[in-house]
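Asker: Presented below are the structures under discussion, each in the form of structure tokens.
Since every read-out is calculated from the coordinates, none of them should be taken as a lab result. Here the structure is a predicted model, which is why all the values come from computation and not from measurement. Cβ atoms are built from the backbone, for glycine too; each structure is taken alone.
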Structure 1
Amino acid sequence: MRVDEYLRYDATGLAKLVADKEVTAAEVLAAARERAEAVNPRINAIVADIPEAEAQAADDSLSGPFAGVPFLVKDLAQEYQGHPTTYGSRALVDDVAEEHSYFTRSALDAGLVIFGKTNTPEFGSKGITEPELFGPARNPWNPDHTPGGSSGGSGAAVAAGIVPAAGANDGGGSIRIPAACNGLVGLKTTRGLLPLGPQTLDASNGFVVQGVVTRTVRDAAGLYDALIGDESLAMLHAPRPSTGFTEAIATEPRKLRIGVTSASSIVDPDPEAVAAVEDAAKLLEALGHEVEEVEAPYDAAELGRDFLTIWFASAAAEVAETRLRVGAKDADFEADTLAVAELGRAGGVVALELAHLNRRNHVRRLSEFHETYDLLLTPTLAKPPLKVGQLTTPKALQTAARVLSKVHGGRVMRATGMIDQLVDENLGWVPYTQLANLTGRPAISVPTHRTAAGLPLGIQLSGQLGDDALLLQVAAQLEQAKPWAEHWPTL
């Protein structure tokens, strides 16, 4: 199979070719590896190889709905037995997985041929992918810009045509941000639908869900149908949908009432982000839906503080657990990670519990919104994809962070208003995505817009608990009205 032929098909199309014996799984894998060799040096999306893929592709008993389709897993919480899962950290370069994660096991059962692992920021803690361990991943549409994070390597690999879909996970936007940056479909499912585990059972207080980034809506629907399983050890469970997502997207959604806003109390969105939402609103109206401008049903700055308070506490626990389990030292962690962990440690139990209590307020406000509106339409990003290095902490501040971490100077950092500063700096370009994680709701980024500079910039639709199929139905409507999968970056 030639690479140019390989690029014509999404995962669903490739699976059909293999099932119809028009091409072998080994030939498809060879094309994927050839594409990776050609483009990965420019985008740094793949950071580890899984050589077992060749034997899997050559196995005559290979089966499943996506049998023979090349696939990549994220190097974070998607463990592959016998290989390290580094979480983008020097501390875990030798942390070999003793068993597959639930996600990896489901992917293999679906017949996906996993041949590598994708780049991620240390512990998935940023909306960009620039770990010191592996270096920055880059956006295929313009390598000077970020592919987002924390599933940035996966997003870049799919956008560049290395694979038609790749593993991702989302604790604060880490599926939807890369989808928006790279022109892909990114669904963050209802909490508990795709649980973590068994290695990590409840990352970041239930914020994190497993998932994928894809080029097409039908691939998203089909892959989630294949990957959703009954994980008996998982701490969070959501009922499996009674109707499969693939079946759901075969019909159009009912007429919906959609509230739309670009406003954020954290930042004034870029005109491109506003234009993306305005264009999507007009398109949804043309498709027969009722679209109405509304006030944001939450305070982004307040939500951001609560989100980061909980996230920082989780980071403190993660660093402490890594120290204990593998004997990691300060030098094994990035300065930013140490600073965040120290802020979390110094916050104490009261601040953490108050943030959890505030989650009820965010859920209540959103529930009240959904009494009137089916979906909420916002930008996915407040700004176009940032330039690589734009959020790099200056060396002097990194040194100070290491010192304050060593002497437990978190109270000093908190007293300076650092949390509010981090809300502005780190969430200022992505203030719309954390709501779904904090409340457990599903949300999807759809690539309906491109900037004047040619960079993708997605729009986000958020729904009520269990509205995953509805979000995919609307995304399929938008895809049919404004196809995006035929667009390719020049690499």
Structure 2
Amino acid sequence: MTSAYQQLTHTFQRLARFSHLSAIAGWDMQTMMPPAGSQARGEALAELSVLQHSILTDAAIKPWLDAAEQESLDDVQRANLHEMRRAWQQAAILPASLVEAKSIAGSRCEHAWRQQRPANDWQGFATNLKEVVKLSRQEAEIRAQANGCSRYDALLDVFEPGMTSARLDELFGALKQWLPPLLQRIVEKQRQESVEQPVGPFAIESQRQLGLSIMQVLGFDFNAGRLDVSAHPFCGGVPEDVRITTRYNEKEFLSAMMGVIHETGHARYEQNLPKSWPGQPVALARSTAIHESQSLFMEMQLARSAECLQLILPQVIRHIGEGTALNANNFVRLNQRVKPGFIRVDADEVSYPTHVILRYEIERALIAGDIEVEDIPALWDEKMQRYLGIDTRGNYRDGCMQDIHWTDGAFGYFPTYTLGAMYAAQLFQAVKRALPDLTQLIATGDLQPIFSWLEQNIWQHGSRFSTRQLIENATGEDLNPEYFRRHLEQRYL
């Protein structure tokens, strides 16, 4: 006789296969699909969302979940059952009509954004965004009532289970106290240092080959993934077929290079999730902040260290060419330059958290209904001026239209970037303790001990442990933002 737990594992394996199709179709929509395919693809993805929702909310699921609780299960199966129940609860409270409407509105908004952003067309974008916000508020209200929390916390929990805006306010409030003076000190210090900028143009194919060669150094498995181009860099697909993207600019190559390194961090995590629990929720990445910790570990902690920059410099010279700007000292200074700017994805790691806090404050007020879509530009301008001293008035393209996240209603996602930076600093410190010769390992290109540590402490566990337990197991303590502060001070001062 098939047990309730076995019935559930079969159901979640089916869901995983549909998620696979959805992920690849979503990747294609952002990279390869011709413009005329937008509406049909959006409707197809919405149909797939409704199908997955109906499977997950079938009347048989809850009795199976309850019955499986009474069955004899090992620790991994118990963890899997916990993730199954969470997935069911997240889905069961939403009506299928809302799932479908939100999927269609998100696809429409994202596709139009690709033309509206370059055209600086805020009015056109706002029209589509209003519908996404309306549906996101409906979702937030339903989730909030079911979970007994605020609307924003209900959406935050989708991306970062267990995190609350009260905890974020505590973490970000402290950041807002010490980060601005630190940023000012670093900018002042670096003002005395001369940095030569590489002069383009830099051929896109040369940049692409550079990215591929660095992915190889970082251990990316090309049998289970690929690199492509999109309007906004991302990591998508599935663990067996990870799709990462970047975007190129012939005037400079560093942002595309670091974008590839960032997405490779996501990809290494996906490619090394546990294979022994196929199609099960326990085998998925733990949370969005843990995912971001892996990309920021790779990009900020590892790749921007002086030792790693000198390690990859020969690859840069090979593909980009020689020049006085590409001597070792200048190359390190280029990649450790702190200069507040418009664009979040191009921001240095010191000013980056400010970009996140700004978005968090705006989207929380938007979901709460304290502000409307029309209020976003003025709030954005005011906060950019206050936090970074940058004027974005009238520049929607490089201001409130620059990100893809709000187009499909991913409210609650932005805070995980800075949480990820904090986790990454804490994890890197733990690696330093475990590998006393870490600096020498990086300098000689022996990165495997670092990846083995990550695999042993983060990657292989999937969602077996809560975020807090995972970090405690790996580092010996819960999230401690002090490591992030110390990292910035040590590297830049």
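Asker: When you work out mean count of other Cβ atoms within 10 Å over residues 136-143 for each of the structures 1, 2, which one comes out largest?
Answerer: Comparing 1, 2 by mean count of other Cβ atoms within 10 Å over residues 136-143, the maximum is at 1.
Asker: If we compute distance in nm of label points 7 Å out along Cα→Cβ at positions 96 and 120 for structures 1, 2, which one ends up with the highest value?
Answerer: Sorting by distance in nm of label points 7 Å out along Cα→Cβ at positions 96 and 120 in descending order puts 2 first.
Asker: Can you rank 1, 2 by distance in nm of label points 7 Å out along Cα→Cβ at positions 16 and 224 and just name the one with the largest value?
Answerer: Answer by largest value of distance in nm of label points 7 Å out along Cα→Cβ at positions 16 and 224: 1.
Asker: I've got another one for you. Work out the source of -13000 here, i.e. which of 1, 2 gives that when helix-only ellipticity at 222 nm (-39500 (n - 2.57) for each DSSP H run of 4 or more, over all residues; to 500) is computed.
Answerer: 1
Asker: Out of 1, 2, which structure matches 1.00 when FRET efficiency 1/(1 + (r/R0)^6) of positions 160 and 416 (r between Cβ atoms, R0 = 41 Å, to 0.05) is calculated?
Answerer: It was calculated from structure 2.
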